[in-house]
Structure 1
């Protein structure tokens with residue numbers, strides 16, 4: 001079965017692949033046009049410049065990530081159950097979509113990207129913020145800045161995904177569960 005993409009999707013898909021291969025700064029618009037099998041004019045019809053194209057790809061992937069993670073999410077579960085659920089869904093997504101993961105990592109840590117775009121992207125995962133805030137309100141999780149605690153938690157869990165994608169380790173479900181439990185243990189009161 002062949003999947004047909006519109007021109008905008010072709011451009012975003014080509015951009016994703018090239019940036020993962022070459023990096024954000026080393027991917028010129030001319031190469032994106034060639035890989036998307038389109039002209040420069042078509043790219044500029046959709047995206048006024050490279051920064052807007054890269055930002056749009058980031059927001060597209062953050063929308064995809066948040067919808068995958070939110071699927072089946074139940075806000076009535078306990079703080080710990082929601083913590084485990086959201087992190088497991090995120091890790092599963094990152095393992096199943098390595099290009100998305102590698103692009104998101106490059107985007108987030110690139111000094112060339114406007115910090116406002118990074119902040120805007122973090123708003124897509126408000127459920128995760130709520131879990132940490134609820135955990136603090138219920139005195140189940142350590143006090144402190146929620147963004148810092150999420151960064152602390154994601155740092156260790158995302159590192160495992162990087163090691164998996166580099167073929168250094170092979171993550172299995174039981175291993176993922178153990179590391180999510182370790183992350184919970186690190187932030188709980």
Structure 2
């Protein structure tokens with residue numbers, strides 16, 4: 001099976017799961033794939049939006065209804081949780097809209113919001129709008145990134161583009177892991 005067929009068959013699922021669990025990397029890669037015409041831009045963006053929206057809704061309701069579980073208690077004990085709660089109390093609507101764009105608080109924020117007095121309806125509406133913007137924005141970056149790779153390296157075969165993207169992703173992940181290890185707990 002060629003890499004093109006793999007991407008055509010499983011690419012949208014990978015973008016969905018990446019948007020839900022990882023963040024921007026797979027969404028940007030979806031934009032690169034759409035630039036290469038392996039999927040449409042709008043299908044990649046819509047899938048990213050859906051993955052982000054569903055994951056954040058799930059975490060919101062986890063905070064709302066499962067706050068007594070040990071895993072959630074560990075999240076509450078983290079210093080970042082206190083920062084998130086402070087921002088949420090100070091700027092509730094703005095924070096709900098912007099948390100997915102803030103590095104390091106994307107997973108704990110919907111849990112904290114779920115534990116707050118913010119209504120589920122308010123969260124659904126703001127979360128939907130933010131997910132639409134976030135998914136379209138990062139897919140667009142990937143689309144533009146795909147164009148710049150092609151202009152920089154010429155029209156390379158797809159597997160070389162994927163290898164370049166995988167290398168960049170690996171370097172970014174290593175940098176993030178190093179940064180997290182150096183950060184005081």
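Taking -26000 as the value of helix-only ellipticity at 222 nm (-39500 (n - 2.57) for each DSSP H run of 4 or more, over all residues; to 500) derived from one of the structures shown (1, 2), identify that structure. Intermediate values should be presented prior to the final figure.
Numbers: 1: -23000; 2: -26000.
Going through each structure in turn, the value belongs to 2.
Upon calculation of FRET efficiency 1/(1 + (r/R0)^6) of positions 64 and 160 (r between Cβ atoms, R0 = 25 Å, to 0.05) from the atomic coordinates, which of the structures 1, 2 produces 0.00?
2
Identify which of structures 1, 2 gives the largest calculated value of mean count of other Cβ atoms within 10 Å over residues 16-23.
Values: 1: 16.8; 2: 19.4.
Biggest value here belongs to 2.
When relative contact order in percent (Cα under 8 Å, 6 or more apart) is computed for each of 1, 2, which one produces 31?
Values: 1: 22; 2: 31.
Source structure: 2.
If percent of Cα pairs over 14 Å apart, for residues 88-127 alone is calculated from each of 1, 2, which structure is the one that comes out at 36? Mind showing how you got there, number by number?
Details: 1: 54; 2: 36.
Label of the originating structure: 2.
One of 1, 2 was used to calculate FRET efficiency 1/(1 + (r/R0)^6) of positions 48 and 176 (r between Cβ atoms, R0 = 35 Å, to 0.05), giving 0.30; which? List each step's numbers first, then the result.
Details: 1: 0.30; 2: 0.95.
Comparing all candidates, it corresponds to 1.
Every number in this text was worked out from the coordinates using simple rules, so none of it is lab data. This one's a predicted model, so the numbers in the text were calculated from it and none came from an experiment. Cβ atoms are built from the backbone, for glycine too; each structure is taken alone.
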